[in-house]
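Each value in this text was obtained by applying a stated rule to the coordinates, not by laboratory testing. Just so we're clear, the structure is a prediction, and the values are computed from it rather than from any experiment. Cβ atoms are built from the backbone, for glycine too; each structure is taken alone.
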Structure I
Amino acid sequence: MFRFRLESVLNYRRTIEENLLKELSELRRQLSLEEDRLKMMIFEKDSHINDLGSLQKGGVTLQIEDIKLYFSYLNGLELKIKNQGDIIKKCRERADKKLVEVIDAMKNRKILEVIKERGYREYTREINLKEQRLLDEIAVNRFTRDMYGR
């Protein structure tokens, strides 16, 4: 019966890979959430700019304080958008770094799987050779017995 000496190491590497894949999935989910937040912020900013433009086109006279308030709010939104872009950049960097770790873990696991497969092929080759030798020996014995035994 074939027994791979490094089976426990292979199982460990599989576990490491699975954990890294889960972490990568979580990082990608977080990145998606942050990108959605950015889209909402941009939508909100564009919406307020359009509202301001509509008010001006509609002939509504705005007080200088209202205009300052609008621009102050829009500047604040622009700062939030910039900060959110930085957050997304960091999330993307973490996800990319985790992807590299996952690829390395996959390579390490596959190396052991290749070694295991080679060991199994060698084992089956040896078993087949032993079986063939046994069959050859039985055939020779039968031939010898038939030739000289009578």
Structure II
Amino acid sequence: MKLDRPNRQHFVNRLQSLTPASERRFGSLTVTGMLRHLNRTFEICLEEVGVPDRGNVLTKTIGKWVSIYLPIPIPPGRIKMPDVFTPEPEQEFETEREALIKKLDEYLEVLENDPTRTGLSILFGHMTMSEWSRLHGAHWHHHLKQFGV
């Protein structure tokens, strides 16, 4: 499922069902840390935070295509990303959630107004906002499932 305007409310409803006491089912992020992590992925996608291009021909072609277009779930607790993706939460749970929804809306505005705009992925190279929409959808689903929603 894409993370786009038609699916916005679905994802926001799932976010709203989280609490500071939501327990993780896998991985090491706290629920507040997960909110900060999802926010960071928008910052990276929108190139507000720079990342190095560590992709190679395999990740930028086959890896990108599989990750974006095949409905294969992200394996729980198996992928460890560089620290740039998991900054410490800057605020309490509710403030992090509000900041994430605000950043989601900023991203959706860019997606709607300039879907071919690109942002650099650390593994997949430059991706359009439309490609990011698919990746964000799978990524959000993975992390919301991590906390049982």
Structure III
Amino acid sequence: MNGNSFVKFMLRSPLHGMIDNGVMLITVTGRKSGKPITTPVNYLPLGNSLAIVSLRERTWWRNLRRRTSPSEDGAAVTVRLKGKDAPGRGEVIESDAEVAASLIDYLARAPQYAKCFQVRLNTDGCPNGDEVARAARSRVMVRVRLG
């Protein structure tokens, strides 16, 4: 069993509470295959939505790219959060500038993660803009609206 398989197993089990603080499963539908793809991700709650930062080299988030009309409100997803499944709508933010802006907001809410992105906080607690811009080049931001 590889690491992702173990995390998936744990998050689906009655023992999910041991690891589900900040970790959840997200299920997206494959754009080409039409099959469900489930992956564990770290998340940050933002009211009735969730913020997820993913490396660009990962592939799961590409299934959230807009498929049809601009009137679509994101792609349908299911998240397994705190032992329960919940429907949502997910959209991916890919442009470096938008990812950087989202990362600044993300790190303002959760400065403890700055080190994970190799971003230092300035003396006023704000993330270093140049380092955020560098981190944004290798990442995407995913927003999931629940409900």
Legend entry - Origin of the value 19, 15, 10, where semi-axes √(5λ) of the Cα gyration tensor in Å, for residues 47-94 alone was derived from one of I, II, III: III
Legend entry - When distance in nm of label points 7 Å out along Cα→Cβ at positions 39 and 119 is computed for each of I, II, III, the largest belongs to: I
Legend entry - Of the structures I, II, III, the one that 23, 17, 15 was derived from, the read-out being semi-axes √(5λ) of the Cα gyration tensor in Å: II
Legend entry - When distance in nm of label points 7 Å out along Cα→Cβ at positions 7 and 55 is computed for each of I, II, III, the largest belongs to: I
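Here helix-only ellipticity at 222 nm (-39500 (n - 2.57) for each DSSP H run of 4 or more, over all residues; to 500) has been calculated and equals -15000, so which of I, II, III was it run on?
Comparing all candidates, it corresponds to II.
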Inset, instruction - Rank structures I, II, III by distance in nm of label points 7 Å out along Cα→Cβ at positions 63 and 111 and report only the one at the top, that is, the highest. - result: I
